[in-house]
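Presented below are the structures under discussion, each in the form of structure tokens.
Rule-based calculations on the coordinates, nothing more; no lab input. This structure is a prediction, so every number in the text was calculated from the model and none was measured.
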Structure I
Amino acid sequence: MGDILATLYPWTKSIHIMAVISWMAGMFYLPRLFVYHTEKSFAGDQLDVTYQVMEEKLFKVIMTPAMITTWIFGLTLVLTPGIVDWSSVWPYTKLVGILGMTWCHEWLGRRRKDFSTGQNRFTGRQYRMMNEVPTVLMVLIVLSVVVKF
């Protein structure tokens with residue numbers, strides 16, 4: 001099994017990186033959509049309906065499949081012999097970042113459902129602040145993998 005994973009490593013890593021890029025694009029954009037949705041529309045108006053369609057497609061068609069692909073190919077990389085040095089700190093800091101990113105993804109999914117039921121309770125400012133969380137987590141994850149502290 002290890003030989004197969006080692007042979008497929010460049011492909012696994014490539015797909016993982018593409019999935020991460022897609023997931024992160026959505027993680028940056030969806031909170032921004034929520035800012036506009038909160039500040040520019042009212043429950044039930046045409047703009048509200050338009051934002052809901054955009055948010056749903058972004059979350060269900062792009063972000064969630066990208067997150068799942070990221071996890072699958074990330075775990076495959078972890079299982080590839082010689083890739084992860086478990087005696088180092090970086091795999092654990094990366095894991096904290098990934099779990100945080102997954103939590104953030106789920107939080108955004110719940111906020112999307114709030115909009116769909118007309119029960120949004122957050123302000124544009126709060127969504128702007130939440131928009132920074134994926135950035136901080138991305139920095140943690142990238143530094144963990146590249147610097148390997």
Structure II
Amino acid sequence: MENSFLSLLSVKIDFAKSHTFFPTIIIWILFILLALIFIFNGIPYLRSLFRGEISLNFSLEHVDKIRLPGTLILIVAYFMLMDYVGAFFPNMGYGFLFVSIPFIFLVSLLYVHDINRRKFMYILINAIIGPSIAWLVLAKLFNITLP
């Protein structure tokens with residue numbers, strides 16, 4: 001009886017599949033959040049759409065023509081560069097660290113309004129401290145392999 005109870009508290013993860021553990025959890029959390037968003041926002045939106053209270057507008061006049069492509073370019077570059085830089089330092093997580101700092105800095109600069117010296121310093125500090133803490137916690141404390 002005691003051995004069966006202790007076996008419930010032990011976790012065994014195959015090292016060959018360990019890199020899929022946290023992404024799987026994140027994917028399920030995102031699906032649950034998507035379902036909640038659809039339930040609370042999507043259903044009322046569809047009801048008002050079918051009643052004719054609102055109409056679908058597919059014009060591009062309200063699209064931010066700098067931030068949308070800038071974000072897409074930065075995200076693609078982030079993932080491509082993370083793999084490239086990570087290949088120089090295998091299994092150390094430096095690819096994540098060295099690419100996340102400029103990525104967060106550039107995305108923050110892309111979305112900031114009325115930039116001044118104070119906001120610039122906050123962005124710079126956040127871009128350095130945020131990924132550094134995430135890298136320390138994930139790579140050093142929990143020994144999670146990062147690119």
Structure III
Amino acid sequence: MSTIFSKMLENTGVIVEGGIDGEISTLALISLFTDARADDSDTLPDNSTDLRGWPGDTFSASPWGSKLWLVYREKLTTDTRNKAVKYAQDALAWMLRDDGYGVTAKSVVVTGSIPQFQTLALHITITKPDDEVITFTVSKRWETQSAV
């Protein structure tokens with residue numbers, strides 16, 4: 001993983017552990033931490049009206065990024081963990097599609113846990129077409145809650 005990208009994650013309170021050493025894992029992290037545009041039906045944090053999103057989506061048939069940003073201000077519960085897992089799965093689904101360049105992965109599995117107080121961990125396992133398995137964990141400490 002590049003030093004610049006590593007520093008960016010460090011500054012957001014995100015810890016990445018595991019097989020981050022190549023193109024696939026870097027693309028996965030970019031997919032997870034690029035803000036996807038919220039749908040009109042999504043509940044936005046802090047009563048905002050900013051749907052965010054990546055400007056490059058204008059030129060893409062499929063949107064990039066994840067909606068993980070929607071849960072960062074929620075109280076960390078099992079429901080929040082489940083939303084985060086769904087958002088991560090959605091963000092990585094592009095790896096399974098053949099967009100004309102071939103598929104990037106045979107399978108992508110995301111599981112979530114709350115391993116310690118106020119910490120969410122997403123465990124990512126990507127099986128490449130050649131059966132190489134890349135596994136890493138992304139953890140974020142919950143510092144702010146909108147619920148009391």
### Query
One of I, II, III was used to compute P(r) over Cα pairs in 5 Å bins from 0, in percent, and the answer was 2, 7, 10, 12, 14, 14, 12, 10, 8, 6, 3, 1, 1, 0. Which one was it?
II
#### Entry: Which entry (I, II, III) yields the derived value -7000 for helix-only ellipticity at 222 nm (-39500 (n - 2.57) for each DSSP H run of 4 or more, over all residues; to 500)
III
